[in-house]
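Asker: The data blocks that follow each hold one structure.
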Structure P
Amino acid sequence: MANFVPLDFAEHRSLRLATGYSASLGDGLGMVGAVPTEIAALANSYPLFFRRSPVTGAYELGVMLGFAAEENLFLVDEGWDAAYVPLVRRCEPFAVQQSPADPGRNTLMIDLDSPRLAQSGGDVLFFSDGRPSERLQAIVDALEALVKGAQQGSDYAAALDALGLIEPVDVRIDLGGGVSHNPSGLFAIAETRLAQLPADALADLHRRGYLGWAYQQAASVGQIANLILRKNRAPHVR
């Protein structure tokens, strides 16, 4: 259970952050969220799908990391084997809390129960004068990108949905030897309908920056072959 409190120099200056990534640090996840500004970088390594938010029911962008809920096939030797790590994993164990009275004002929160925190080893959160360390500043930057990208993600998915460009997809992965996976609840870009859109609709998607994202997201599904190779090299759940 997470235990988020506002980050405070006086209270938390002795804490350190573990480096690297591993299942023991909470990275053993089969799918994580993303924002559209990450699509170009993500599409080079991961299959990207939409999924339904359990809270709102709206479509949200997801990055497939494995074929089971706790299977991250990119974890190797305390590291992450890909050129780009999704923003949401780079932010751990921090989050942003918006002020109810002032939505434009955010508070940086830290999960004190996170396995990434320790009193020794790893990276410091603050310099001795109270300034954020390079690691903490990088996390703050990643959180800002997530906050800014959240509304973009909602608008992007809503625009595609309004045009009928999001469709359920039946992903069946045959790993050989009678072993197969069929992840549920995934939605993909409806490429046939995208190709048939009238010129004005295509122009509007392009103007809003969504057309390039849609094409890149559609192409990323081919990265499932990459996941299968990783699964066959390390068939156990990490």
Structure Q
Amino acid sequence: MAGPGRRSGGGGQRLAAIVVIAPMFILAAALGTRTGVWSYETGHDLLTARIGVTLGTMAVLAALALLVSAFRRRAPVWLATLALVVSALTLGGLGWHMTRLASGPPDDISTDMAEVPGFGALDARRRGAGPAARGGVESCPGALPAMTQVAPESAAWALQEAGFSLQGGVSVGRAAGTHTGFWFGTVHDAVIRIRPGRTDVRVAARDGRPHGGEACRLATRISESLRGLD
């Protein structure tokens, strides 16, 4: 007669599969948006923020059920523990992402709020789009002007260091670039305005949606590179 050894039945495998589905689904939603398979509204708002949260909640419940099975010696403890960690990270990561989007600074940041730099030729691509709110150093402490007239090639270097691809030619007075986010392909445009004694930066999302302060982070990177040239 077989002893009461710990075994993983089909039920445990099905519960583990439910746990894995959630992060894989969210990954597919993000990369599908990034590669243009579907729109940001579909990939982020529907697939990730709605269906993904539902799947993430189901994953946590499945992990808890698997943990109960492990206590009853019907599933390995290591599998239940791994499932609980994966499901908690998935749902917790989604919660952090949603909170970050809602609480970040505006996604249009300028180091000069009195005379905001324009995007020039990039306006044709932006088509007048962009966040309704704009912020400066008060909402993004790292968005500081470089109090010097930087060389055009230095401005181009600062954009590339921040992950931007240069757009158009670099002139004595300005340089511009575009940054595409990895996960959902969010596009941010940047312009560096060069004047005697001062160089300003502006970064703005191409759409009018919040992106958790991504414009602030990008503007800070560019500003730090420019100010590091002093």
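Asker: Using distance in nm of label points 7 Å out along Cα→Cβ at positions 21 and 197 as the calculated read-out, with 6.5 as its value, let me know the right label among P, Q.
Answerer: Working: P: 3.0; Q: 6.5.
Structure Q accounts for this read-out.
Asker: P, Q: which one has distance in nm of label points 7 Å out along Cα→Cβ at positions 29 and 85, as calculated, at 2.5? Walk me through the intermediate numbers first.
Answerer: Working: P: 1.3; Q: 2.5.
Attributed to the structure labelled Q.
Asker: Name the one structure among P, Q that relative contact order in percent (Cα under 8 Å, 6 or more apart) of 29 was derived from. Could the numbers behind the result be given before it?
Answerer: On the way: P: 29; Q: 22.
Matching structure: P.
Asker: Further question: Starting from the value 26, 21, 13: which structure in P, Q was semi-axes √(5λ) of the Cα gyration tensor in Å, for residues 13-140 alone calculated from?
Answerer: Source structure for this number: P.
Asker: For FRET efficiency 1/(1 + (r/R0)^6) of positions 53 and 133 (r between Cβ atoms, R0 = 25 Å, to 0.05), which of the structures P, Q scores highest?
Answerer: Details: P: 0.15; Q: 0.45.
That would be structure Q.
Asker: A further question follows. Among the shown structures P, Q, from which was the value -9000 of helix-only ellipticity at 222 nm (-39500 (n - 2.57) for each DSSP H run of 4 or more, over all residues; to 500) calculated? Don't skip to the end; give the middle numbers.
Answerer: Numbers: P: -9000; Q: -14500.
Label of the source structure: P.
Asker: Let me ask something else. Work out the source of 2.1 here, i.e. which of P, Q gives that when distance in nm of label points 7 Å out along Cα→Cβ at positions 117 and 205 is computed. Don't jump to the answer; show the numbers that get you there.
Answerer: Values: P: 4.4; Q: 2.1.
Label of the originating structure: Q.
Asker: Taking 23.6, 90 as the value of Rg and Dmax of the Cα atoms in Å derived from one of the structures shown (P, Q), identify that structure.
Answerer: On the way: P: 19.5, 60; Q: 23.6, 90.
Matching structure: Q.
Where a number appears in this text, it was derived from the coordinates with a stated rule and is not lab data. Computed from a predicted structure; not experimentally measured. Cβ atoms are built from the backbone, for glycine too; each structure is taken alone.
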